[in-house]
Structure I
Amino acid sequence: MQWRNSPDRYGAMAQGFHWLIAVLLVVQYGIGLYGVRLGTGFEQLVVLARHKSLGITLFGLALLRLAWRGWNPPPPLPGDMRRAERGLAHASHGLLYLLLFTLPVTGWLFSSASGISVSWFGWITLPDLVGVSEPLADALLRVHIGLSLLLVLTVALHVAAALWHHRVRRDTVLLRMLPGRWGRRERQS
């Protein structure tokens, strides 16, 4: 397995970051929904502490992934894609990165405004970013939830685009991000 990207395929590092972040986002969303539905109490604090720790982890992974992408650029998009399609691809990837960074920050800001500390799995406690303020906490929670819904829609668009490339365009855009033998299959016309 090649670690670095090639002109026609993502390497193991890029694939690892992609799929690890994808799986953790699904887990993160599930933990967040579960925690909100618990109602206030100790169990909710424990579940949401895991949600915060995972958010910090996702933030760090997104930073590492972006650094790797800067050092090891991705394979180019297919040459026959229209300019508008290329623009949409770049815009949706940019939005995904933006959301991967802003969601943990808005969650951290919300916790700070709520007077609840944020720690990474109990090992490192992050400093509060703002003072306690119920109106600010309410606004930040609404922003955090709105951004999480935007992330769900953007991920759905990302998945739909990958499937469209695979099923309609019949190119290798999806295959080049798949690990192992799944990504190495040749496309049949």
Structure II
Amino acid sequence: MFNRLNLLIVTIALASASIGLLASLWLQPPTNAPAVQKSTFSGIGAARTDFQRPDLRGISHKLSEWDGKLILLNFWASWCGPCREEMPLLDRSQQRYAAKGLQVIGIAADTDTATQAFLKKSPVAYPILVDDPEHGDLSLDYGNTRSVLPYTVLIGREGRVLAQHFGEFSESSLERWLAPHL
């Protein structure tokens, strides 16, 4: 027995199924969308990942060039206010603790042009390497799963990740963070 109520139920069900199909097609990412980058970070105590990135003159550097030093790897961007505020503190720390083996390395999560323009106005004495976002996110390989900037990782002289820090340092918090490792 097919009455109006049954016809209404079938019509509503078909309309709902059609709307669901159209919504799933519309919300599906395009087939040429880039793959989502996954973190390869193994955690505190893990061996650091070696990488190669260019400096501001276009000369490529590997992290392993600084093996044997205590490396403060700082991920930042020219558009990031807390990053810009933190950089003078990192520069002073580099100068203060260089004799104790500290090497600050800035990783600009920015374009080469934006990085150079910023550093013309606010230069730092430590090396800056460029991790152009068009080529992935190196900070993810060092545990920045929150996509926070600034993000800092401390790598020991033997090449193991000692600590990670999300967000901006104050002078006292950076001192406390570094002290056990200097």
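Read-outs: derived from the displayed coordinates by stated rules, not from any lab. It should be emphasised that the depicted structure is a prediction, and the values quoted were computed from it without experimental measurement. Cβ atoms are built from the backbone, for glycine too; each structure is taken alone.
Given a value of 8, 32, 31, 18, 10, 1, 0 for P(r) over Cα pairs in 10 Å bins from 0, in percent, point me to the structure among I, II it was derived from. Mind dumping the intermediate values first?
Working: I: 8, 32, 31, 18, 10, 1, 0; II: 9, 32, 28, 9, 7, 7, 6, 3, 1, 0.
The read-out was computed on structure I.
Out of I, II, which has the highest value for distance in nm of label points 7 Å out along Cα→Cβ at positions 79 and 127? Top value of distance in nm of label points 7 Å out along Cα→Cβ at positions 79 and 127 goes to structure I. From I, II, which structure was helix-only ellipticity at 222 nm (-39500 (n - 2.57) for each DSSP H run of 4 or more, over all residues; to 500) = -23500 calculated on? Checking each candidate, the match is I. Structures I, II were shown, and mean count of other Cβ atoms within 10 Å over residues 55-62 at 18.4 was computed from I.
Consider the structures I, II: one of them gives 21 for relative contact order in percent (Cα under 8 Å, 6 or more apart) as calculated from the coordinates. Say which. Considering all the candidates, the number was obtained from I. For the structures shown (I, II), mean count of other Cβ atoms within 10 Å over residues 71-78 is largest in II.
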